[in-house]
Structure 1
Amino acid sequence: MADQHADGDGFEQPTHFAFDAESEAEIPTILAKYPHGRQASAVIPLLYVAQKQMQRSAGSRWVPRVAMDVVAARLSMPPIRVYEVATFYLMFNTRPVGKFHLQLCTTTPCWLRGSDEVVAACRKATGTQHWGETSADGLFTMTEVECVGACVNAPILQVNDDFYEDMDAKLTEDLIASLRRGETPKPGSMIGRQTSAPVGGPTTLTSLNATPAE
């Protein structure tokens, strides 16, 4: 993927993409899940395979246009249909992102629980000011996303594929500092919440030996 050309949005688009050995090993298992003649249904998982490969080869989790074309050819579908999928779902990045993609949910549940503080902390810790911007060191890209479906433990900060839950400003700054040091904190609730139980622990069914009420 050495050859590139300038995109109208100001970044380089590769002029060549081919699935590598690791990707090729995944693809038959994916395609086997769909009936003959319905291979187009595999467009989402194959786009994800391409995005993971770009991270391995270029250090950035994104799907260039030429990779979408390769997916279209593999699935015998028009390229425009692949473009439609790749640009609709926020899980696919259609431009390069930093090593750590900070995806911040700002919809109502997260906003009510303090997502504005999380956004401000991300900007302070990374030096970025605008959505879609990548930090000067190339490590962090901030993206505003729609609901990620973990509202019960809001606010949520998704880093690449990992969810960090129950965030606040300090926890956000601590998380980013850890990532800079090359550490990967355990995903999940940052306040020790047990799955989606109330803060402080479960209040019902707390004993395995409980007997039904008479």
Structure 2
Amino acid sequence: MSNRIFLLSPANCGGTRAKRVVSDEAQFPLAEQLRTPAGASLGEVFSFVSGLYFRGKLAYARRFSNPPDPTDRVVAGGVLVITPNAGLRAADVAVTRESIQAFAGEPIDLANASYRRPLEQGARTLCSSIGPDCDVVLLGSIASGKYVEVLLPIFGDRLLFPPSFIGRGDMSRGGLMLRCAASGEELDYIPVEGAIRQGKRPPRLDPATRVPKIS
């Protein structure tokens, strides 16, 4: 199996579910944990905020990551999350309510230096750590340049994505990845460079293949 790591696009930290999890009035366990000094894991919080889409990305990446050195802290087990103002962070890193509120205040926009510069720095550090023979798979939109224009100059033709994402909405992508994580059937990947980034909507997923929540 080839060495492979995954970069996950972030959840929307300014949306309704994000506001709910950081609310003082929220009494459910994740919100209460997020208010403690220890915080909660980034992956768990983003899975709540984004729902099916991020949950699918996280389950899929954990199932199929194969970093060259799993103990390398920079590589973070092969599953890293793009953040609005902190570059790349391990899915298991702890975040606090203040972290999520700070994420909400930063637009994911190439013109925003607070987003772009930490991501560039983190991507360069990661590129040095993984060596020349490790693929980097982006689980996120390539239709706009908000991730690709930062990552492609750094990783070049090693930056891949699943072509089965083309034409699908977020919910469909999330469902597809949960199915793959459960079945162990990995998607195909192609280089981002030179790829067609938009296309026709593919057939709907078969409801009979739905899988339960993967923690």
Once FRET efficiency 1/(1 + (r/R0)^6) of positions 20 and 116 (r between Cβ atoms, R0 = 30 Å, to 0.05) is calculated for every structure in 1, 2, which label goes with the largest value?
2
Could you figure out which one of 1, 2 the value 0.95 for Rg/Rh (Cα atoms, Kirkwood Rh) was computed from?
2
Identity of the structure behind 0.35 (criterion: FRET efficiency 1/(1 + (r/R0)^6) of positions 124 and 188 (r between Cβ atoms, R0 = 25 Å, to 0.05), calculated), options 1, 2
2
When distance in nm of label points 7 Å out along Cα→Cβ at positions 12 and 68 is computed for each of 1, 2, which one produces 3.8?
2
Say we calculate relative contact order in percent (Cα under 8 Å, 6 or more apart) for every structure; which of 1, 2 gives the highest result?
2
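FYI, it's all coordinate maths here, none of it is from the lab. What you see is a predicted model, and the numbers here were worked out from it, not measured in a lab. Cβ atoms are built from the backbone, for glycine too; each structure is taken alone.
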